[in-house]
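Quick note: the coordinates plus some simple rules give every number you see, no bench work behind them. These numbers were taken from a predicted model, which means no experiment stands behind them. Cβ atoms are built from the backbone, for glycine too; each structure is taken alone.
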Structure 1
Amino acid sequence: MNTRWLTILGIGEDGVEALPATARGLIASAGLVVGGARHLALAAPLITGETLPWPRPIETALPEILARRGTPVVVLASGDPFCFGIGPLLARAVPNEEFLCVPAPSSLSLAAARLGWALQDCMVISCCGRPIEALIPRLQPGARILALSADATTPAAIAALLCRQGFGPSRMQVLESLGGPGERRRDAMAESFALEGIAALNLVAIEAVPGTDARILPLTAGLPDAYFEHDGQITKQEIRALTLAALAPRQGELLWDIGCGSGSIGIEWMLRHASNHTIAIESRPDRAARAARNAAALGVPGWELRPGRAPEALAGLPAPHAVFIGGGAQNPAVLETGWNRLQPGGRMVVNGVTAETQAQLLAAHARLGGRLTRIAIERLEPLGGQHVFRPALPIVQWAATRP
């Protein structure tokens, strides 16, 4: 058997002429060449074997590729296959010692070269099959962002989003057909974006400039309450910051937000790192819909809702790294289920306002350990012609780590 029977080969818009001789030879000797219609057309002068255009969904092609194990197969990809490309999908199906990757310059590298930007200083996002709202947390003053477009309509959609967020003065550069004979770069301001005839294959470079009305998401935990649509059922800003600190989010972790209300805790969990995920449980449809709107507006469209009431709604969910109970903690079964499903080293945080919930937290502390904290916040409010500090309802917070 040919040990490395699968070649994942990057090809640019300049076609096979730009490929090294070894890469051209791999295509010519392959019994099967797989790729998008554009890739297969670019490589057509060299292909002697069968071709397989990617089906929808792409994963359905894996059995046919794996059936050729031991015979030469080439999968074509745009630029670097492991940069927002097909590489990771294939690497999960084929052992590392059985494939060879021959990358070409990625569109991101080409864009950085054209713009004179240091690639390591840029934020990168893909809008291919992903909501553009994920741009929102990245809109910081002076940020340089490279956005891979889904199609010709993406640049205008990005311009509209920038304007909605108050970043209308931002400079946008649309780079089309990078590396090919039709390469073109055009500039526009987001607030006056009017470019037409954009090629489907394009990338948008953004230099983020906030206007006077820009809503910039702070990099700290504890967003202003006004950033969330809510009906009063929200963990307030100061308590939310302390709660996030107790939950201690880490890269790539899953949170269960039980009784999510406005969704504020789970949303801020996801804002801490782009790879973090939240599954929110909410029994009231109006609050669930409101929380989903908040997630989209604050740039975490991957936030996930499980309608229903805990503990029943928790059945079948993947084990979390952290659990926050904002509603329903007076039911011992909710706390017990959340604790038992936590991964080892996982954190649970419960905020109690009522005496009934606080009694449950005292019992949990006695049985499971952890830390109990009583949090009291006072805010300055007007009283007649003067001001007083008016106390909010005190919170008892239980935070514990599962062994």
Structure 2
Amino acid sequence: MIKIFILALRNIFRNKRRTLITFLAIISGMSALIVFGGFVHFTFWGLRETTIRSQLGHIQIYKKGYTEEGLSKPLEYLIDNYEKFITEFQKIPYVEIITPRLSFSGLISTGEKTLTCIGSGVVPENESKLASFESLVEGKDIENEDEAVIGSVLKKSLGVKIGDYVTLLTTTVDGSINAVDVKIVGVSQSGSQEYDAVIVKVPLKTVQKLLNTQSVDKILVLLDKTERTDVVVKYVENIIKEKTLDLEFKKWSELASFYQSVVRLYTGMFNVVKIIIAVIVFFSIANTMTMSIFERTREIGTIRAIGTKKFVTIILFLVEGLFIGVIGGFLGIIGGISIATIINLSGGIYIPPPPMMTTGYTALILIIPKVVFNSYISTILVSVLSSVYPAIKAANLKIVEALHHV
């Protein structure tokens, strides 16, 4: 077997030009997979963290029944005495922030123009950490109870500026109409056009007065790392069961429908790219092996004439394909990582705003070990598979005709 390996390795470099072209095809394909895969994963990471750290948090805790009925009747599913629940959940490891929120739908008016809005009652001292991926493009954060921060698209639609007062109008928990005047002190931008077109952030106490309640509709949990979400979910679930709390929860992934749509889209695109590259590599190697058989017909006839069995001949060509995949794939890894590093060191790639987003972003290329490994293994498998037909063809050559081949 060792002799077969040595002979296969020698045969690869007998025609250096053709082998070089084959390696270049593999290197190009591997580099494309590594770079595009790194870009896709960076996009996933950026969108994921933006969604979590501007809108959702990692885990949202509600009163039991909220996820089924709360969207249509949110004021009927408020959490009373939420402070004691926050104290309980703060004992969980990996938790960075736990903060309550009270949301409402209503109208925002300047006196001359009135638009629909979604208000969010927040704890100001926690909001800067929770919404760390939501940038403040004008003004400052909320400090007092009569202040508000609004989305950049909503600010443009209203035609207001920093320092202007607006009126928030909504329905209280007992069904009456209530209003409050707040001063715009800041303008935020999350990147989501839909979100920035409706959001108004106001201190929690102001919203509680507006809705005539001391409760909240949700408790947001922010972790130190997103990868620990499933671990913390088990802690939350155990506390709710052990303490028999009238609560339920959802993970960020269950709430981020836009994120899931983007993941499905990019994953489909990446799979198409992988198939195209696999086909290119397949035919490149198959062509190399076929031409090698043509050039070595007399040699194949000779080794068959001295007693070499068909399956040994097949193994010889399969090993050649294996070595082409192993060596070419290794060179492809070096090429892909080098290209990704050059792109990152040069500052990344600017991506214009995607649909429904208000800002573009600079994309970096992440080196994902899983992507590199899968690309390498796929290249080797494609190399071996593309050698199967040429190997069988070589083994089935008629010895007499092969010896007389010129």
Structure 3
Amino acid sequence: MAEVPLSQNRDFLTFWIGQGLSGLGDAFAAIAVPLLVLRSTGSLHRMGQLTAAVAVAHLTAGLVSGAVVDRVDRRRLMIACDLGRAAVFGAVPLVWRLHGPSYPLLVAASVVGALLGNTFQVAAITAVARIVPRPQLIQANGMMHGSYAVAFFVGPMLAGVVCDRLGPAAAVGVDAGSFLLSALSVMAVRRSLSAETPAARGTALGDFIAGVRFLWAHPVLRATLLLLATSSFILSGRDNLFIYLLKRDLHRDDRDVGFVYALGSLGALTGAVLAPRLRGRWGFAGCWLTAGVALGCAIAALGHASALPALGALAAVVAGAESIRGINTITLCQELTPDHLLGRVTASFWAMLTFPAALGADLNARLAERYGVSAVLTAAGAALVALMAVGARSSIRRPVGPSPVVSSRVP
């Protein structure tokens, strides 16, 4: 593929815009769904259970989504996932209006949405790798995260207004509509998104093991996976805790919640801009570990902040650090994984992160109910900083090179 600038790559720009609009809908849902749980149950524990259920759904999807992505028409698969998510999330405001609050409906919609969303995101990562030359992947991933950050800057403020005037259920309806726009953008991409050499048939377990084996064989990927899995357990349910802190402990209204998340998104945008530059200057490990330390310190400080500007500033540091880590992690997988295996490797990677997240979400909610949200956030931040210190002595610091299993051990 000729390396034209990304600003002239029509297929990438089309896909990028579509996912940015879809991200705007996700921003609405990120604010609305926890608020709907609070309004229907008033329970932090229920929020934790919903988060855990979504994590289990992502884990379940991860066992099969990679194999599906590597074998079928990825374009049709992504469109089907978008239409399915539009249907299940569109049912929420309809049922809420006709029959009133329903926590089981929220769980069902969130779980089905997670199953479809996991499959879509795995396919989307392979799609970017198909329409962008590998030397431009870090820049492309930065732009993808950047548009998502912009969406989460504008989205929470708009979501706060919609939630305040029309109710959180209406904001979920906005998310449903955004999936239709995403489907249109996928349809408009001209380049084939499927693997040039589709994977041979195999069992779900065998496909999952193939992805894990590839990850485990590369020392940098292996270390990154282990560190991220532990981080997922420590930080699982953090957004629920933060929203509960704002609403119940600090007595902030829906608009304040949206305002804080909007300020946080500025940090995510900054992280997306900085990620390619920091990677070039510090390398993968230095960039990733430093962002992890900043993330841990900011989360610990959130437990002791009360002023709205301070909460927004700390949220910005959290989102920026997560952007830097996420962009570098996705790019590393795309750079090191052959196209015919990328779906399975991505799905296996995410599945192995969501299992500890499923365990941690309910546990953190229970601990917060017993010891307080502030104490749990402080402990989680300190634990993450300690984990990064351990990671600094791991194989994540090795030079990034090709995986030894590309040509011999994985079909």
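Can you tell which of 1, 2, 3 yields 25.8, 87 when Rg and Dmax of the Cα atoms in Å is derived from it?
Values: 1: 25.8, 87; 2: 31.3, 101; 3: 20.1, 59.
The value was obtained from structure 1.
One of 1, 2, 3 was used to compute mean count of other Cβ atoms within 10 Å over residues 237-244, and the answer was 11.6. Which one was it?
Details: 1: 19.9; 2: 11.6; 3: 23.4.
Only one of 1, 2, 3 returns 11.6 for mean count of other Cβ atoms within 10 Å over residues 237-244, namely 2.
Assuming -28500 is helix-only ellipticity at 222 nm (-39500 (n - 2.57) for each DSSP H run of 4 or more, over all residues; to 500) as calculated from a single structure, say which of 1, 2, 3 it is.
Values: 1: -7500; 2: -17000; 3: -28500.
It was calculated from structure 3.
With distance in nm of label points 7 Å out along Cα→Cβ at positions 101 and 245 computed per structure, which member of 1, 2, 3 shows the largest figure? Don't skip to the end; give the middle numbers.
Working: 1: 4.0; 2: 1.7; 3: 2.4.
That would be structure 1.
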